[in-house]
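In what follows, structures are represented as structure tokens.
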Structure I
Amino acid sequence: MAQKEISRKMFLKGTAAVGATTAAASALAGCAQKPAGESAVPAKWDRETEVLIIGTGFAGLAAALEAHGAGSQVLVLEKMEVPGGNSAINGGVYAAWDSRIRRKFPDLPEDSAEIMMEDMLKAGQRLNWPALVKKVATESVDGIEWLLDLGTPFQEKIVQAGGHSRPRTHTTVNASGSDAIKAMLKKAEELKIEILYEHKVTRLIREGCGKGRVLGVEVETGEQKKYFKAKKAVIIATGGFCRNVELRAKFVPWLTAEFPSTNHPGATGEVMVEAMRIGAAATQLDWIQLYPFADPATGILDRPAVIPFNAPAYCIYVAKNGKRFVNELADRKVCADAQLFGVKEKPTFTIFDDSKVDEFFNREHIADGIQKGRIIRADTLEELAQKAGIDAAALKETVARYNEMVDKGVDEDFGKPSMKAKIEKPPFYAIPQWPSVHHTMGGLQITDKAQVLDLDGNVIPGLYAAGEVTGGVHGAVRLGSCAFVDCIVMGRTAGKNAAAAETPAA
């Protein structure tokens with residue numbers, strides 16, 4: 001199939017020990033041979049390139065731009081009809097301890113790579129691989145400056161998101177990752193980097209039986225099967241497997257089909273499994289994150305679902321009984337667990353007033369959410385409670401107590417470390433929310449050079465990976481706004497290192 005136009009429409013809880021993940025990886029590993037009578041390595045390749053990249057999300061496009069910039073011939077494969085994957089529909093939030101934007105706010109508390117790294121390790125329950133965390137945190141600044149230079153539009157504000165000890169979360173203008181995807185696709189088009197859509201990778205081809213280098217891939221496109229050779233390296237940037245109910249339930253059995261997902265339909269993880277079949281190691285596949293603030297009716301992450309995450313210091317989370325149930329600045333696992341195993345009644349709500357809408361929210365996005373029925377607006381707390389189905393007397397009591405604690409500067413109920421404003425200026429707003437399967441923290445084991453490792457800890461020649469398909473960066477819990485930076489930092493790393501790889505002698 002010919003390349004399609006770039007301007008297409010843009011489209012927890014852990015339950016097992018890490019050792020179980022290793023056992024699962026061992027069970028899946030082995031030789032990815034074709035049926036009897038057919039050679040594992042094709043007699044003829046349909047296409048050749050130097051660096052072959054699988055996926056068009058943040059990590060894949062970052063890898064493509066860097067590999068091309070390093071002088072390599074690049075080809076990108078995308079199984080879907082449209083580019084971007086989860087990256088195009090995420091909340092557009094990027095954590096960086098410094099940036100040209102952050103420096104416009106000199107009153108913000110001091111931040112550093114070390115503080116950001118410690119926040120990630122704390123949330124990850126120190127299951128993170130320290131070398132990967134250090135790299136992502138340290139290079140987060142270079143990453144956002146690179147995005148800005150590409151023309152990615154970011155809002156002129158910095159917020160403190162749940163689990164972060166400092167304000168460091170940057171948000172794109174439309175609160176959508178598509179802002180960055182569009183900028184990267186535009187650059188890729190200018191550089192004439194070829195992207196083939198509806199090309200699904202069905203097999204990774206490795207010489208020998210789990211011993212040699214990765215040579216290329218087998219692809220299905222339409223009714224055809226093709227073989228693409230990578231003379232330098234293959235980069236896997238295919239994202240996670242939240243939409244593969246059967247696979248995720250192998251590692252977290254209670255995450256059945258009853259749980260919706262924020263992810264796009266292609267987040268099914270088959271290339272990760274193929275990598276494991278040719279000997280790649282995986283880690284922490286049983287840590288799967290739920291997003292606590294998704295649309296309760298659909299499970300999707302729309303613009304209203306980003307608001308509770310972006311401004312927890314300016315809002316409270318309450319249940320139908322009108323009472324708070326969690327520290328709003330806690331990480332996503334704490335918030336989701338409090339809903340699923342504490343509240344137990346769908347939905348919960350984010351409550352805030354009009355006082356900081358222009359400064360820390362987005363009035364246009366709120367108006368759009370009201371028009372679509374996703375955000376409830378009222379002139380009084382009693383009216384808000386009535387419209388939302390919340391106990392009105394309890395909500396008034398909860399807000400009054402919260403406002404008293406704001407005056408004291410101490411959250412005596414849940415230990416929220418930052419309470420920036422009272423909830424007292426009408427109109428008042430409520431956003432219904434409920435957890436939805438969102439991010440797989442586990443995946444392929446990589447080095448800080450984005451090289452994929454085998455079960456013995458050795459580098460698999462010719463194979464790199466970046467983004468959500470990998471494991472080890474986030475440990476038990478990924479902090480919100482750290483996926484974007486992970487993909488950019490490690491995607492750029494994979495592209496540079498793949499381009500620098502030596503081409504084996506013919």
Structure II
Amino acid sequence: MKILLIYPQFTDTFWSYKHALPFIRKKAAFPPLGLITVAAMLPPDWEIRLADLNIGQLADADLDWAEMVFISAMAAQRLSARQAIARCRSAGKKIVAGGPLFISEHEDFPEADYFVLNEAEITLPLFLRDLEKGRPERVYATGEFANTELTPIPRWDLLDMKSYVSMPVQWSRGCPFQCEFCDITRLLGRRPRVKTAPQMIAELDSLRSAGWHGKVFIVDDNFIGNKKRLMAELLPALIAFQKRMNYRMPFFTEASIDLAQFPELVSLMVAAGFDSVFVGIETPDQATLLECQKTQNVGRDLAADVETLQRAGLQVQAGFIVGFDSDDPATIFQRQIDFIMRSGIITAMVGMLSAPNGTRLWERLKLAGRITGRMSGDNVDGTTNIVPLMGVEVLRAGYRRVMEYLYSPPNYYRRVRIFLRQYQAPRVRQSLKIQHVLAFFRACWHLGMVGPGGRWQFWTLLAWASVRRPRLFHLAVESAIFGYHFRKVTDSHIQ
């Protein structure tokens with residue numbers, strides 16, 4: 001059997017880094033971990049190719065070669081997924097679809113032949129068994145959760161690694177918290193399931209053997225969900241791995257903000273090579289946190305938590321939301337601005353509240369007649385699929401104000417300085433490569449010479465960093481490049 005794996009294109013989001021990638025001559029931030037893991041579960045005698053539409057076009061030669069197409073996507077890839085499916089359909093190919101988009105919306109894709117949903121460790125073998133018998137069913141789904149210790153090492157050989165900024169791996173699935181707007185517990189459960197430490201080290205060693213020498217994104221929805229096994233097993237193994245690798249493979253991940261209350265855990269993560277973490281802060285308003293059941297954030301000094309993590313050596317990237325029922329439209333937008341500016345959070349992903357299909361928020365608002373359709377899947381595109389109590393025009397105007405303020409050059413560069421003052425340079429870092437040197441000169445030209453705005457702030461930041469924080473000079477340059485991307489995305493979304 002000849003299988004073509006297709007990964008649709010993302011829209012232009014904060015996390016696409018589309019406008020930053022040319023500085024380092026990369027095409028995409030991450031490859032499709034789910035598809036290359038599924039590839040490792042397919043029969044070993046099958047021939048497999050990968051078409052990642054984020055780094056190249058879907059070639060006619062690949063479609064002609066394939067006997068069957070597997071496609072996986074998230075909501076932010078919906079449009080590209082539709083286009084790819086239509087093209088495969090017109091080419092007469094059988095289409096197997098899976099992944100988060102199709103779990104929630106497979107009824108909206110009648111052109112696909114089969115849906116292999118939920119966790120592939122459970123549903124894919126059932127599909128393959130029936131396919132071999134010549135009697136595959138249309139939908140394979142399960143409410144059970146897979147044993148992650150049986151998950152195979154991804155097929156790194158299918159990737160053009162030179163095209164990507166970072167490589168993804170996964171340690172755990174599930175999250176112990178139940179935020180109303182989040183669908184993670186519905187999809188993956190509240191009890192985090194983890195891989196063994198030897199399993200993770202084997203995965204990382206295979207990644208190195210495949211030729212990867214850059215950053216690694218541990219894609220867990222909450223990396224610290226199982227603190228006991230994390231501290232007792234995985235982090236000591238990662239520390240030993242970093243020593244063996246001479247601290248040349250930086251990690252970053254996602255975690256809940258209560259990480260800040262566990263100094264030993266933070267210290268172990270930094271020693272293991274983590275240099276940044278994404279956290280969901282959502283709002284500084286306590287009533288709103290209670291409304292959305294973000295209980296892990298309630299009663300905390302969130303600004304102090306951010307500073308604690310950054311002073312320890314973990315750059316904090318954070319998500320924020322406006323448009324909750326408890327939000328006071330007269331104050332909430334300025335409160336979000338003030339919090340983000342004071343905290344020195346460079347990458348502040350601010351979005352309008354949306355309701356993913358199947359979440360408790362979706363169910364509550366659907367009963368109230370306040371759902372207007374599917375969410376876009378892009379948290380920062382200035383759209384929502386709910387009717388906010390403050391009114392959608394008030395919400396959009398406030399959102400526009402927040403984004404314009406945060407990503408104007410003077411305010412963005414001010415946050416970069418706050419961050420660099422706080423941040424403790426981590427021990428782990430990538431080797432200096434020619435691409436980094438060339439990225440610096442491209443940044444000097446595009447951001448410091450011919451850019452549309454912020455040229456003075458760019459040179460002032462570099463001069464300040466070279467004198468005050470020379471060990472973090474590379475982060476000053478990197479932050480300036482990211483700021484360019486964030487401004488481009490912001491400008492395109494708030495017009």
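Every number here is computed from the coordinates shown, using simple stated rules; none is lab data. Just so you know, these numbers come straight off a predicted model, no measurement behind them. Cβ atoms are built from the backbone, for glycine too; each structure is taken alone.
Quick check for you: by distance in nm of label points 7 Å out along Cα→Cβ at positions 43 and 59, which of I, II is greatest?
Between I, II, the highest calculated value is found for I.
Which of I, II yields 0.45 for FRET efficiency 1/(1 + (r/R0)^6) of positions 131 and 435 (r between Cβ atoms, R0 = 30 Å, to 0.05), as computed?
The structure behind it is I.
Quick check for you: by percent of Cα pairs over 45 Å apart, which of I, II is greatest?
Max of percent of Cα pairs over 45 Å apart: I.
To test your reading of the models, identify which of I, II gives -9000 for helix-only ellipticity at 222 nm (-39500 (n - 2.57) for each DSSP H run of 4 or more, over all residues; to 500) when calculated.
Attributed to the structure labelled I.
For which of I, II does Cα Rg over 2.2 N^0.38 Å, for residues 115-362 alone, calculated from the coordinates, equal 1.11?
II
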